Structure I
Amino acid sequence: MWGTTDPGLCRERNEDAVAWSTEQGWALVADGMGGHQAGEVASELVVATARELLDGRSSHDIKRLLRRAVTEANRRIHVRATVDEHHRGMGATVVLARFTPRRLVVAHVGDSRLYRLREGDLVQLTRDHSLVQELVDDGMLTAEEARHSPHRNVITRAVGHQRTVEVEVISHHSRPGDRILLCSDGLTDLVNDDGLAACLDSAAPPENVANALMELANQAGGNDNIAALVADIQPSFSIGVRSEQCRNS
């Protein structure tokens, strides 16, 4: 498992963050937003909360555990934004996954995404909480039109913007050999599904693939911060507390 971020070619600051625990079997991408470096603060709060609530803990109710991690991050960000005028309005989109050889559970808010590559077939398992996704669902835009819409970055949910947040939690069967991608919109706005699949469908280790995805997005313009985390489902996971984080400035 490996994740990385890149500020891109047009942004001075990097407000994306990735974090993971290989032994515990969880991973997340957070895409912060807000002025005066508030987006960076928001994504850091998501990471800190996830570590506190997930590292070294096991649960038979994984959905509840992940939902709690995201809702607690929402509470902490909202409180910080309320008491500190420099952080007012800050928030983040989040995709958080817990995986085992047989089950993949995902909690997400906003338009950060999770994909699964299985036997060369790439499937987006999360559904964006965004204006253009609603228009696609209503039949008013095609998926291709949505990719180029000037409103494609208008999200309808974010962690921290309100006192409470609706967290979408999904569960899918997984199996050894699946390759999982968590990413921010800085990647998916610039690299289409075919490009993602071609990069992921490789014998290269996750670190090489994540770095290659950074390069693809920057070659396509790099107009936003970029985050990608690649995980390969293994036959077994050992439970531990070692976790890692990456934010490239």
Structure II
Amino acid sequence: MSKTWYKDRELVPFHFYNDSKGYQQVDKFGHAFGGYVYSYIGHSYLKSRGFSQLEALTIGGTLGFVLQAPIEIMDGIHEGYGFSWGDMVANASGSALVIGQELLFGEQIVKYKFSYWESEYASRANGYLGKSTFDRVLKDYNGHTYWLSVPIAKIFPNRRIPPWLCISFGYGANGMYGEFYNISEYNGVSIPYARRYRQYIVSLDIDWTKIPTQSKFLKVVFKGLTFVKFPFSAIELTSSGQVKGHWIYY
């Protein structure tokens, strides 16, 4: 991150920054996702090593909040950023999703997932949304979608419904060439007008942890796919009232 977010930023005295309305809150969903992933992995690992549920939740379940706090401190000492209480709340909510489900259900029924597809805006931004693919994954919030996936069989108990088939609810936003409002140029090059809007998406998904296999290789692959939304057809509702269908949405 020091080579992407902070590479052109000066060190400044620690300060605060209210970015709760930035990037249509896509950034906050990202912070919650990071908190969820770290806490999920921490809790699962400690349980697999023989720790008690209380120990796994106390140490591993809080890992997302603990590991992401230094990022907020880094923001607080760099020009153009700042320590954000909104980010801290989002980080905590990701960890809370892990801890809360373990306390209520004894398992992670709802999986928090991420998908990314480079947006049409990235190539028009003259580098503002990232110059390389890696940069754009971090900076092109237009390409981010965050999902909550729930096994359909948990909602409608039926033996005919495979336990791995999920319904997934996603959130994203588009048309963003800036944090709070769109800029008109970057590095002396004009950026075309774009209307900012939110996206609410319903799709199907796969819970890879529910697919039985005896293959050690596949078990490793399935664990790695835990947090990745599988491409499926989807229905999208935008904040402007448009309804769109997608044969494949990722």
Open item on the list: If distance in nm of label points 7 Å out along Cα→Cβ at positions 101 and 149 is calculated from each of I, II, which structure is the one that comes out at 1.1?
Closed with: II
TODO: Using relative contact order in percent (Cα under 8 Å, 6 or more apart) as the calculated read-out, with 17 as its value, let me know the right label among I, II.
DONE: II
Task: Highest-scoring label, criterion being distance in nm of label points 7 Å out along Cα→Cβ at positions 21 and 197, among I, II - done: I
Task: Source structure (of I, II) for volume of the Cα convex hull per residue in Å³, computed value 153 - done: II
Task: Parent structure of the calculated result 13.8, given that Kirkwood radius over Cα pairs in Å, for residues 69-132 alone is the read-out and I, II the choices - done: I
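Where a number appears in this text, it was derived from the coordinates with a stated rule and is not lab data. Predicted model only: the values in this text are computed from it and were never measured. Cβ atoms are built from the backbone, for glycine too; each structure is taken alone.
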